[in-house]
Structure I
Amino acid sequence: MICRVKLVWDKEFDGWFTETEDIPGLILGANSFDRLIEKVCEAAPEMLELNLGYNGPVNILFEAERVEVDVPYEREREGVFA
């Protein structure tokens, strides 16, 4: 089974959270991207078994989304393109 899970940055929360239609009940958040991936990998099989009765192998396709608004533009920043 292949499940898609989107990891979305929330500036107010100052962390990442999940969005998915493939794994019912999977609602997680974490302060770091890597920690959230770990939490999803730990919880996904259990959520699939509890909510869908599926207990086989799971492949998770992670998609990430982070939008930064009002990023200041500096004409000459040292080291940015070095």
Structure II
Amino acid sequence: MKISRLRLFKKAFASLIGLILSLIIVAILFCILLNNYLRETPMDKETEESLSQERIDTTSYKTIVDSTREKMEDANQKLLERAKELENLR
């Protein structure tokens, strides 16, 4: 009886250690990924200049995505307004 409890305890303990190590590895990978995502973007001067001309913030990947999303939303809004104007002309 004691032997089976001891084996069960060892298996549970090994599973717990494996789970903890897996979570640590995932957390470390997440930190590395997040750091790369928020870091300043390495891009050539031509690309950075053309994005700056379009008023897209090139500070980090996140700001590039957010700025581009805002520009696209503005463009879509203008397109919808123009379509409504054309509908009213008919």
Structure III
Amino acid sequence: MVGLQYGGMVLSEEIEAYVLVIVSIGMEHDVREKIKSMRGVEEVRVTYGSWDMIVKIKVQSMQELDKVVTAIRRIDGIEHTETLICT
């Protein structure tokens, strides 16, 4: 399996990403429980500030990452997400 590439170089075998999430008021803990059981999700932390939670994801492909992020975005109570892919 070829990892994430940039300029012809393999950066890693595994894709690590963080999803910043804004959740409807009072739904943080319910949403966290749904997200933490998803395949590829390593950690979910409720935060205080502009974002309500941060989700750490590790997967083997961009297709897998897309599936996880899409599933997160479909959860009732999710208002907005932003995905950061690490290299």
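What follows draws every value from the coordinates through simple rules; no lab data is involved. Treat the numbers as computed from the prediction; the structure is a model and nothing was measured.
From which structure (I, II, III) was Cα extents along the principal axes in Å calculated, if the value obtained is 88, 41, 12?
Answer for the origin of the read-out: II.
Upon calculation of relative contact order in percent (Cα under 8 Å, 6 or more apart) from the atomic coordinates, which of the structures I, II, III produces 17? Could the numbers behind the result be given before it?
On the way: I: 34; II: 17; III: 39.
Of the options listed, only II reproduces it.
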